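In what follows, structures are represented as structure tokens.
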Structure 1
Amino acid sequence: MVKELERLALRSKTFVVGFNIYNNWRFSRRFRVGNAASDHGVVHAGLDLPASLGYIDISYDVFVKCPGFSADMFHGRSILEAGTGDNFGLALLFLASGANRVVTIDKFYSKRDPEQQRRIYLAMRERLGPEARARFDRAIDLSSGIKTDENVLRYIYGTGIEEADRLLPGERFDFVISKGALQDVPAIDRAFEVMDALLAPGGWMMHKIDLSDQGMFSRNGQHPLTYLTIPDQVYGWMSTHSGKANRRLRGCYERALKDRGYDIRVLVTRLLGRERELRMYKPRLEDGVDYGASERALIHAIRPRLLPRYRRLSTEELLTSGIFVLARKP
């Protein structure tokens with residue numbers, strides 16, 4: 001039944017809305033009985049071992065090769081990662097490189113194959129030098145299955161980052177990071193309040209954020225900003241429990257951090273409607289350089305149908321479909 005509904009959902013805006021309302025209701029029921037298992041955040045199920053290792057390496061490089069950053073900056077530091085997904089690879093690379101502790105938290109328990117995950121971790125371990133391997137072994141025991149030391153690598157699921165303070169009372173972290181997670185948090189204002197409370201003075205937030213519809217409408221050729229035309233109440237029925245885009249765009253994240261006094265830098269990573277990221281991340285999109293007449297026409301075609309708060313935004317902001325946020329707490 002679910003598969004048939006999904007096929008129907010791809011045919012029109014009405015069916016997409018209806019299917020997502022149904023799917024969101026299903027997630028709501030499951031969460032009420034304590035079932036956080038989901039396909040949300042599943043990455044490695046369809047990858048072979050080299051592809052999995054490559055994906056983890058790329059995820060790590062997002063943070064340690066960001067302009068102005070290096071692996072050394074995380075040495076001896078504590079990290080809170082929002083959005084674990086189906087793999088501890090990113091956390092383990094930080095720990096192997098010298099981070100002191102990583103806590104990783106996710107609203108969902110992403111489904112995974114434990115044997116595949118163990119093969120990935122063993123392959124990661126084999127690539128490490130003696131010192132890094134010793135740090136790796138301090139975090140995870142692979143001798144029989146997968147067992148983490150919660151004092152070094154703690155995994156929390158079934159709770160979103162917006163509730164992390166409840167489970168981590170009195171704790172402080174040097175970094176709060178995420179990759180492709182914050183856009184799925186409905187209570188994003190509450191999430192920033194919690195992350196700010198958990199971040200030590202002088203600490204860093206580093207968030208890579210997908211501002212697209214994540215294929216909700218665009219995967220079937222509908223306009224990629226169709227999701228910004230849905231009334232708020234209806235969109236809430238579609239999204240609040242199922243990990244869909246929260247529809248907050250660049251300005252929301254900038255304001256949330258600037259209002260708290262953070263020194264903030266935002267880099268654009270992707271242009272609306274394009275699969276590949278920009279070759280070089282940059283502070284702003286430039287008309288005539290990054291986009292032109294066809295992209296302006298794309299926005300013009302849907303602007304009259306957007307909700308009023310989006311209709312007023314600049315073409316540049318509406319074309320910005322991915323950002324990387326770097327912010328330092330006073």
Structure 2
Amino acid sequence: MPDEYVKIEENYLLEIQSYLKKFTEYLYPAPYETMRDIFFFHLGLNDPLEKQGKRIRPLLTLISAAGAGVKENRALPAASAIELIHNFSLIHDDIEDNGTQRRGKPSVWKKWGLAQGLNAGDAMFNAAFMVMGELKKSFSTEIQQEAVSLLSETCSALTKGQYLDISFEQAANVSIDSYFEMIKGKTAALLACSVEMGALLAGLDEEQRHFYRAFGNNLGIAFQIYDDWLGIWGDETETGKSTISDLVEKKRSYPVLLGLQTNVNFKERFLLEEKIDVAVAKDLAMLLENAGVEETLIKTCKDWTDKALASLEKMHCEDASKRHLEFITNKLLMRKR
């Protein structure tokens with residue numbers, strides 16, 4: 001199965017890269033070469049495939065669309081648009097978080113300045129909807145308009161999730177329910193859109209669109225919980241994500257919220273420390289682990305993974321595509337320490 005998936009993934013990734021390259025070159029001729037350079041740089045369009053980011057969202061769209069009955073690469077504009085929306089959000093995330101690095105390179109705002117960074121994010125958002133216009137070449141006006149509406153509603157959910165995430169930084173208390181509301185928008189919404197888009201383009205009914213959407217939503221929630229695990233217990237040499245980074249940044253991630261609610265020693269130290277260095281962060285991580293927070297996190301991640309796979313079983317989707325979606329799920333999410 002991995003060999004079968006690897007071949008499919010590589011073919012799709014090359015198609016996405018080629019499509020985004022051609023569209024960017026079309027969109028930004030002279031005298032807008034710098035805008036083109038920013039797109040190429042941030043999207044990694046001149047980088048080897050392994051350095052371009054996971055491209056999980058457009059892959060989910062293409063695989064879901066193929067499984068639902070969309071032939072050839074007719075879903076490529078929608079998949080590319082979703083990747084542009086994801087990357088627009090990353091450009092603005094880096095500005096909002098003062099992030100100076102992205103995928104091992106300077107972030108856009110750090111390399112080109114804050115003003116151009118903001119403008120580039122806006123441009124990438126706009127480009128996504130321009131790409132969606134290309135769907136009219138292969139689909140009915142009704143389906144194309146529905147697809148645009150789905151992406152627009154998803155962008156609204158993204159900004160709501162980002163609003164909550166930013167507001168948590170100043171909040172005295174953040175509930176677990178608020179956390180899940182945040183990640184439904186910030187992380188799960190675009191993954192849900194990526195999968196549902198395939199069903200929509202294939203003309204599947206609302207019930208089937210619900211199952212496709214539920215698979216992506218549940219996968220997105222599990223994915224974010226796993227990411228929160230990486231932020232404290234991940235191995236930087238294997239994941240590329242710094243160990244205990246979320247504790248150093250005092251981020252209100254899921255394990256931190258669990259610790260604040262269930263462990264007095266963790267709560268007192270986390271809230272009293274004005275600045276958390278690496279040594280303190282390691283002590284805090286041990287407190288969380290001893291209190292059973294890591295174990296709870298792993299179980300919660302598995303529960304949402306199981307929900308995603310249960311939705312996958314109900315999807316009217318060609319068997320090979322189902323296997324590919326299941327492989328992505330297991331590849332992305334935590335199965336062991």
> Taking helix-only ellipticity at 222 nm (-39500 (n - 2.57) for each DSSP H run of 4 or more, over all residues; to 500) from the coordinates of each of 1, 2, which one would give -11000?
Replying inline: 1
> Which structure, out of 1, 2, was FRET efficiency 1/(1 + (r/R0)^6) of positions 27 and 227 (r between Cβ atoms, R0 = 25 Å, to 0.05) derived from, given a value of 0.90?
Replying inline: 1
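FYI, it's all coordinate maths here, none of it is from the lab. Not measured: the values here are computed from a predicted model. Cβ atoms are built from the backbone, for glycine too; each structure is taken alone.
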